[in-house]
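Below you'll find a set of structures to go through.
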Structure 1
Amino acid sequence: MLGSGEVVGKLEISWDELLNHGDEPFELSFPSVCDDHPSLTLKAAVLHPCDDHEGALFDSLVDCEIARDTDAGHARFVEYMTSKTVSYLNDAVEHFQSVLDQCPVDHPDRASALANLASARLEGYIQEDLEDIDSTISLFREALALRPQGHPDHPLSLYYLAEALTWRYRKERTTVDLHESAQLYCKLLPLCPEGTYLCIAAGANGVDYVIDECNTFPTDGSDEDIHLRRIVLQLCPLGHQHRLQVLHGLEWALWIRFRQRGGIDDIDESIQIAREAVSLCPEGHSERDAYLNDLAASLRSRFDHQGRSHDLDEAICLYEEALRMCPVGHKYRDVSLGSLGGALRVRFIQREDII
């Protein structure tokens, strides 16, 4: 039930055409939607009331009831999406719940029943017509568990759960939800071909929001902080509009942890990330001076820790370049002067070099 309940196509087919397929499932294709190609897999069967071999008739009747309730649920959900009438949503939820009740744990349609019910409930939560999001997330979790990696609907289940967690974060500001949502999107995006409906939906409605929100979190250098920023960086491959900002957040978090714990690996990685950030700010970039100063500060910190003269020399060169980008009257000129002056003073003390 991806999308907003819109009609993607109408089907007209005779009973004879349906039954000509025998007992084999067959696929019907609809016109493309947002570069995606929706299709429907059907299976037709003839029921003979006098033939009830080992309960086959009962099973077929149950399947028919499931199909009728599912269709009724979708019809009511479409009406809710177009009219925003809450009674239609309640009817849809009731039908989908009935379907789920008829699909025990080992039923082949249980995952779909879970997803349909959860999707309707999530939309009601988004529109503030339903309040319970926790049970909805539990339904999505169970559906995902029934659709492991390799299942054709695994990407869709990842998307649904990530979306639900993101919406709970939007309303309840639970950081752990955003963290898990970011992890799910990291798993999802490699499974979504560029330009497909699911890729577009995940990007516009989820990933960009998660990245933006994570960038607003305070940087404290904790293990959890750094872990989250690493995950977010995976969501920003080379060329991504937010990669520079995310690199800065991770570099700063590693620098803070280095200052707190003194781990050389942290400052080495901080410098490596800062170098990439500078490379993304060519001459003329409005923020190049800031990223030059960041790299210089990390090099200066490593010099203070290990005493490598070449780190201090490189830091001074970077500070000088940054200062040239801050002419008299620039709001950060005093900061740039202070950083350069401090580094030059340290080098003078170390070498008694007055040049």
Structure 2
Amino acid sequence: MRASADRVIDIAVCTRPFRPQGPRLEAERLHGKHLVHHYGHGGAGWSLSWGSARAVLPLIQAGVAGGRQQQQRIAVIGGGAIGLTSARVAQRAGLRVRIYCKDLPPDVPSSAATGMWSPDSRFCTEQEATPALCSQWEQMARSSFRTWQSLLGLPGDPVQWRDGYLLSDLPFDQDAGGYPVGEPDYPDLMARLPDIRPRSVLLRPDEHPFRQPHVRRFTQMMFNLSVYQRLLLEDFLREGGEIVRREFESPRQIAGLPEPVVVNCTGYGARALFGDQSLVPVKGQTARLVPQPEIDYALIYRGHGLVVLPRRDGLLVATHGEGDYGNADRTPDRGQTLAAVERVAGVYR
């Protein structure tokens, strides 16, 4: 793998919209509209998008039930992962959809996500993980998983299964640290999906090229987001969807929309727009290196907050560390990226 500072072609920062109590999936009447809230998925937005959109569909349909045919149009606010997928699920249910958004991919925060299947990433805190919430998560994860499998093999490979290597300085039965200091404890939700989670394999030193003494090979589903987002948009427009570029600064502005049902998919933006102070920003920075088609595997360096993914638009290097939790600053830190790239280069013998 060629990992060096001169091969960095892009650095992007996203704000993961985390709610300790889990995503907000509920409806209310506001300014004469049937408003459905659908946001707050932490780092699991893309992974859970299809299942979560299906979970809120009955709330959307409740707002249009009994209306005349011309009233069956709904509005979706937000053009990111949750907004686009909510629009597609509503279309599949026979509704006409208009998206209102300030930005579209690749200029939305969710475009800076890693693209790794991670449905349990900062979904909720351990303290808030009630049996009902965990069951809801499992339903959303399984529903999303089925849809992701249906996208395998399409042109451009929007979804792929890839092998990867989990590197560790310590034996895997010893704690190497998980999320950075200062973050809450999160539940082990993936234990609920043993049947759709391929097992990892412990490798001998002569079976891998890495310096670390402990290495496991795993198989992981990944998304080529640049291709997949384009596919979502094309499908949405082809089936009659409309897009209006508009920024909302107050909830009262939704009263002027012609649609009787509005789906709020504004992510972290809901904190300012709807006053949801439970939303916690979690900064995530990714960098893309010049594509290397010959690198077809992922790397995760346990305890170091380092992830490398072989996407079609470049080798993606993601890092996390102390100071990310509660941080809404979307200013790229080039020094952080260069340090991560140097660590990547150093894992090889």
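Every number in this text was worked out from the coordinates using simple rules, so none of it is lab data. The structure displayed is predicted, hence computed values, not measured ones. Cβ atoms are built from the backbone, for glycine too; each structure is taken alone.
Given a value of -21000 for helix-only ellipticity at 222 nm (-39500 (n - 2.57) for each DSSP H run of 4 or more, over all residues; to 500), point me to the structure among 1, 2 it was derived from. Value -21000 for helix-only ellipticity at 222 nm (-39500 (n - 2.57) for each DSSP H run of 4 or more, over all residues; to 500) corresponds to 1 out of 1, 2.
A value of 3.4 was derived for distance in nm of label points 7 Å out along Cα→Cβ at positions 78 and 310; which structure in 1, 2 was it taken from? Don't skip to the answer; put the middle values down first.
On the way: 1: 6.9; 2: 3.4.
Traced to structure 2.
State the single structure among 1, 2 that was used to calculate log10 I(q)/I(0) by the Debye sum over Cα atoms at q = 0.07, 0.08, 0.09 Å⁻¹, giving -0.30, -0.39, -0.49. If you can, show how the numbers build up before the last one.
On the way: 1: -0.48, -0.58, -0.67; 2: -0.30, -0.39, -0.49.
Label of the originating structure: 2.
Among candidates 1, 2, the computation of relative contact order in percent (Cα under 8 Å, 6 or more apart) that gave 29 used structure 2.
Matching task: 20.9 is the computed value of mean count of other Cβ atoms within 10 Å over residues 182-189. Pick the structure from 1, 2.
Numbers: 1: 20.9; 2: 15.1.
Derived from the structure labelled 1.
In terms of distance in nm of label points 7 Å out along Cα→Cβ at positions 174 and 302, the structure with the greatest value among 1, 2 is 1.
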